[in-house]
Structure I
Amino acid sequence: MTNDMPDEPAIAIKGLYKIFGPDPQSVLPLVQEEGLGKDDLLEHHGHVLGLRDIDIDMAPAKITVIMGLSGSGKSTLIRHLNRLIDPTAGQVIVNGEDVLGYDEARLRRLRQETMSMVFQKFALLPHRTVLQNAGMSRRIRGESQEIADREGGKWLDRVGLGGNHAQYPHQLSGGMQQRVGIARALASDSPIMLMDEAFSALDPLIRTDMQDLLLELQNELHKTIVFITHDLDEALKLADHLVILKDGAIVQQGEPQYILLHPNDPYIEDFVQDINRARVLRVRSVMRRWDGSAQDFAGAVDPDATLEDLIAQSGGDAGATYRVERDGDPVGVLDMKDLLRALVPARPGDAAARDDSAA
């Protein structure tokens, strides 16, 4: 696991457990102290283990992506952040405060002012216009209709719906409806955005457009975003910090490029083996650090370029070496042979073999 997060996270989850059932506290020690698993807890004790010992630091102004298959606990986890669900044990700390200690009034302010949420099914009010939907968070907060319309209209224009203010949700396509959902979240001016499978109901091309829009907005606004998905391609595209769950527990977390190159578990290796690595991996993840040594270079490349970009630039020359430059300054060297090695995924089980040999 890599430690790519700053010392002061916007959101810190510490030792979080969630058990569903008639008496979760009675079986919590079986999970915490005896290591009882999900299947045994359900079969022998009639309780469902939702989350097990979750520790995540979410950096301010970054996108943290929580991913996993259905039943992994990712949607349960995001609902703890604004306390739509309360944990069986653990802490949820937002901007230095444990939200589990909030009373109803303070919790309401958290949901209205600190966090906004974008849902998978859009969650638009059908009897309200697009403009009214976009400004809804302002009205709920008690602000005037004039302010709500001004802020809602501003963000509708920003997400490309400037000519749709007077329409109703049923008159819009799915992608356009989700743009309204994003505009509504942005109109709240909340520093934290929670996005639960926000693009999974969209067609592939529209989904790609929405991902690009989110990254464009993030480059401008620098929100703290928590994004839930079951799609690894989407996770690798969006994440600054990636957390992969299985059966309610974290299997691996860290910088996405590192996870792709260094999966620590056969479960992760299965996930990443079919990814188009050339399209996802960046030059900075494969290059050697610049040491000032003189040699002949075939050209210069940006550290954030994809390996696919460099393959096209090289014209297929597997013997070329490139100087990696950021803003004109050398930061590394990339030999095409290293690039080719990075394109070959680890086989399932290799991580375990490496661990055994190291021991």
Structure II
Amino acid sequence: MTQPAPARAPEIGLPITAVDTPALFVDLDALEHNAATMARVCRERGVVWRPHVKASKAPELAKRLIAAGAVGITCAKVGEAEVMADAGVEDILIANEIVGPLKIARLVALAARARVCVAVDDERNLREISAAAAPAGVTVDLLVDINVGANRCGVTPEAAPALARLAIDLPGVGFRGLMGYEGHVMGITDLEEKEARSAAAASVFAEARRQVEAAGIAVGIMSGGGTGNYWMAARLGSLNELQAGGGVLLDQTYSDSMKVPGHRHALFLVAQVISTAVPGRAVGDAGWKASGQHTGRPLAVAPAGVTVRGLNAEHTIFELAPGTRVEPGDRVTMIPHYSDSTMLLHRRLYAVRDGVVEAAWPIAGAGMLQ
């Protein structure tokens, strides 16, 4: 039975400043520039691009990245992967350990309709995935997770060959390679130190490959890298698949703390002024429930003279520079501090070009924590 076409969003064709608030939007020109930059770095270094979508969570945005050159996507949770597969994304890495019968059953069901790869760092977990996948007649591809210094997940290089061999020998699973995420270097602001720490992580990752290959096992994928060091990771030679993805949105954290070069701010949050009763201040309708605040406050960029001084649950507290005047109903545009903390709070992302809404994308991955 033919499904009816989805209704056209009423905001399409409107200026973003006319959309009801709080409104989260992505500037398409900046998004396309950032995606092209990341894809070019990968292409020049002979690295495959598989961007992480734990920040963006919108399937239509993920499809834009694939169109820009990505081979597929990276997710953090089974729930994120499910909504991406529902939208037609067919090649998905879950760069996380998927543990327990409930999640593994969903992983196996997902593998029946998309190519799925998942990280493992534990023999029992690997056996449980195999035991669920084999009778279902599906194959779940595996990357052995290597601890390259973040001390979060992952085994030592010396432990990798045994897990790789087990992934080859057991039914219902397949060994595709190694994963090593250097999350501990992303927030380093000193670029020389970041380079050195990235190189140290790359050395550990390369050693894991040597150990596995010395055991007579071919390694296909070497997956890792984040936005905070992707231009370094791509040229250090240990990985051949780059997971960095959040940089296509470029929030304050990526630009100011992670020092990502050559990108443009692409993600914005619009608030409406609801009160100017207190002299020298204005109050907006986008509090921390709309912006998040665990890493910091959003940055007001328009109009000039407006500064974010605080966030309450439902209110933005703006300070007005001398001579600055705003009225209730006026809009204030802000750059979120961290896209990961902002996107998950919203259910739609407006795609905007030249200030006009071209599309309204469901953020279908919001709330997919399981």
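Bear in mind these aren't lab numbers, they're just calculated from the coordinates by the rules spelled out. Note that the structure is a prediction, hence the values are computed from the model and not measured. Cβ atoms are built from the backbone, for glycine too; each structure is taken alone.
Data table
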item	result
Distance in nm of label points 7 Å out along Cα→Cβ at positions 149 and 333 from the coordinates reads 6.5; which among I, II	I
When Cα Rg over 2.2 N^0.38 Å is computed for each of I, II, the largest belongs to	I
Answer label among I, II for the case where relative contact order in percent (Cα under 8 Å, 6 or more apart), calculated from the coordinates, equals 22	II
At a computed 4.0 (distance in nm of label points 7 Å out along Cα→Cβ at positions 85 and 261), which of I, II	II
Answer label among I, II for the case where distance in nm of label points 7 Å out along Cα→Cβ at positions 229 and 341, calculated from the coordinates, equals 2.9	I
At a computed 18.2 (mean count of other Cβ atoms within 10 Å over residues 37-44), which of I, II	II
Among I, II, which structure scores highest (criterion: volume of the Cα convex hull per residue in Å³, for residues 181-252 alone)	I
